[in-house]
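The data blocks that follow each hold one structure.
Throughout, read-outs are computed from the coordinates displayed, never taken from laboratory work. Computed from a predicted structure; not experimentally measured. Cβ atoms are built from the backbone, for glycine too; each structure is taken alone.
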Structure P
Amino acid sequence: MYIHTVQEILNDLNMCIVGRKPFSIIRFGDGGLKFIHAILTKDKDNLKLIIEKEGLPEKNVKNVLKLWVKYANQANYIDSPQVYFDDGVFWPRIKNTTRKPISIKTYRLLAAWKRIYDSIGITNEKYCNPEFNYLCMAKREHYINLYDVLKDRKVAFITACPKAVDFLNTKKLDVDLFKIVKQYDNHYENSFHKIIKTIKEKACDYDVWLVSSGELGRIYSGVIKEMGGRTVDMGFMAEVWAGRNLHPRLKRFINVDPKDRLYLKFQLEGHRYLKYI
């Protein structure tokens, strides 16, 4: 199994922008796997927690999953947690800077990623690192990052963090905000239909769409590509740009650049994995 490098993916994205070809990256991570697993096992308690947090109507849960599968199979890249289990390829999945291990439940879920993908019909095997949203913003000599791709281009950003968009615009980027509600604010009812309508009208008006929109964001990404646009799932990178700290589990390996929070910087423990990233 091959995990495409950040440079391969960014070069592919850049070529798609130049050629006006559709493009998407869809990442599931442990959050997406928990949602899928809760549906498959009929775990009503966990499903209820996810539904409330992400603003998903219970009656639409199966349809959301169906759309995930459709758009994952159409994506240019989807994430593979296998990197956490291949020794020496990528840093381990831990909870915090003290290397506290993740729970056994989460470990088993991540380890079962391929079986879970197979069970719902995800057949796409063009894989990216689950942490691509962070890795693509790292500064490395002789390598491009996402900022290099976005410069001098028209960008849309679907996010609940307006401060992230304000910050990017201070960096001489041309970014338009499409705001969604925050977690626990009924995303589906209060933002989803409006954003889908906007995407269908404006997908090709932008060179790139950035999406930081939780579980429904995977549908936004799929529709953007379906309508001919290009999109990158940025996840919690939006919160970093809005001024919040990076998740503690990452800080031993990669952290916010102290000179400019636009970028991330590999730490000493992260350097050993660079040839695989």
Structure Q
Amino acid sequence: MFKMNREKIYKMSIISIIILSLLLIGSLFLNYINEINRTINNVEGAWLIVYLIIIRVSLLSIMAFYIFHKWFSQEQLFFSDLPFLFGSFFLILIFGKFMDLLFDLTFFTLPADDVLFLLKIRFFIAILTLFPMMYLSIGMILFAFSLGEKYKKLKNKGFRNKIRNILLIIVTIIEILAVIFAPNTIVIGILLPLFVLPSITTIVWLFYFSWKNKALSQVNTKLLSFAFGMLLISQLLRPITQNFVGEGALYIIIVEIIDFFVFVLIFIGFYLESHYTD
């Protein structure tokens, strides 16, 4: 009975967050509807971008639904469970893609202040998207330290969890404050790789370490290490791609197609288990 009540509360909370987030993003689309129409009517390839992102959002929605369904099928529900963390990752990413679509459809028509405003919102969502994976990563880093004799206090799981939460809060607050006080798009452009790339690198290490040490057998750590490695490479190659093809629709289409395959790999990595052998 207790599990059923808690499950109902969690489901209602997730649904409420989804509805509220969609309403907020929908209000942004309505606010910039004239700029969106101008882009769609005048920029070649705009409709293709819309179709690609809708496909990605649909796929991410299916992934998130499947993973949360798997979480709710468990006997006990904890926010530290892998299904909840991965489900949150994919769910928040959906809202990020909606913001990407809004930004793509208004970038060419908005004044600099509005572009900065939308970029900051997108950055906040990016921080939230990586939050579940960073929770896992910091926990695994502390666990790796606990294996040595130098950090004996970290052998205590409760103490490790306390340190993990403190570090995660500090990192998140620093990132949020940096975004809030970023004065222009140039600074935002500098902050993005400074925050996102180290986070993805840490996630790659997490799954590589787990694979080498035969941990997190519920997921395919080898594939996840590779998939997040591909995500890291794609982020690094974006400026090069942009220099070759420019900032137009073609660049966005290339980025969306690459990301589509990368996140399919990430989902498959979660879906498959690791079959470690002694």
Structure R
Amino acid sequence: MTRAALNRTLRRTYVVLAIVLAVSLAAKLADALPGLAGTPAAKLFASLYDYMKDMALVFVTVVAAYLANVFQKRQQFITALKEEWRDILRAKSATFTFTQLEAPTQAQYLGAFCALSETIDNMRTVYGNVGETDDLIGLYPFAPLHDMRRALQTLDPRKNPNATGEERQLVRDAILQSFYALREGFLDELDLEAPDKPVLIYGGRRIKRPGAPEWARKAQDEQRRHHDRQAPGDPRILAFLAKLYDREQSTEKPWRQVSPNNGSGRNLPAASDGGPLT
């Protein structure tokens, strides 16, 4: 179920609920409305209210089951849509890679073409054609995929065995343009939201500093002592891993600054002679 279909279904459901609530309120207040009190219509409304009250549980159950089915169909559609998007990405990567080959083989071309062709056909499991009727095929819902196919076919080694770099560059640009156009419309169906903590700057860096609070260090030391008591390790491996750990923690990187707690030898396993590692 597409997003538009879901919204239409929810709107219809809200309208029905509003009508039922309005009718039940009118039936409840019928005896208090001027001109209706004591009339046969008031008795009819009272009977209607009693009926609706008796059927309330059934009504709520039916509505809940209906909405659950609607949202289940929506979730199934989203799952199929995500899988189709993965196919599109694989097809884009395959065709883009093919345009980089200076002397592609027929097998390589067929691999890229088949990946794209399968993606085009798999779209049938997600969307129907626009304007399709019993007599008319309609329009393919995402034409950029066919643009990618037609562009790729110009590099078929059987028809164009000596494609120039300019030709391959043109096909590559056409594929990327088509993909970006497709992505803009295709992903809109997923109701994607902006992240709560986006990283919006280029050249982003880690904000947190290396290290851990004292209680975590103590837990680490205690775990090391427990391991040493319960399952003494191979001294050679312990020494080897300890030196690697110490070296890594004491080596400054653009994404990791060396803090006083790093590379200090804390929590390093003991050497085979019982002394500290160097």
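For the reader, a short list of remarks on this structure follows.
- Winner on Cα Rg over 2.2 N^0.38 Å once structures P, Q, R are ranked, highest first: R
- Among candidates P, Q, R, the computation of distance in nm of label points 7 Å out along Cα→Cβ at positions 48 and 104 that gave 1.1 used structure Q.
- Entry that produces 16.5, 49 once Rg and Dmax of the Cα atoms in Å, for residues 32-151 alone is calculated, selected from P, Q, R: P
- Which of P, Q, R yields 2.5 [distance in nm of label points 7 Å out along Cα→Cβ at positions 192 and 216, calculated]: Q
- Which of P, Q, R yields 0.95 [FRET efficiency 1/(1 + (r/R0)^6) of positions 88 and 248 (r between Cβ atoms, R0 = 35 Å, to 0.05), calculated]: P
- Read-out distance in nm of label points 7 Å out along Cα→Cβ at positions 56 and 256, computed value 3.0, structure in P, Q, R: P
- Structure from which 1.5 was derived, distance in nm of label points 7 Å out along Cα→Cβ at positions 24 and 200, options P, Q, R: P
- Entry that produces -11000 once helix-only ellipticity at 222 nm (-39500 (n - 2.57) for each DSSP H run of 4 or more, over all residues; to 500) is calculated, selected from P, Q, R: P
- For relative contact order in percent (Cα under 8 Å, 6 or more apart), the highest value in the series P, Q, R is held by structure P.
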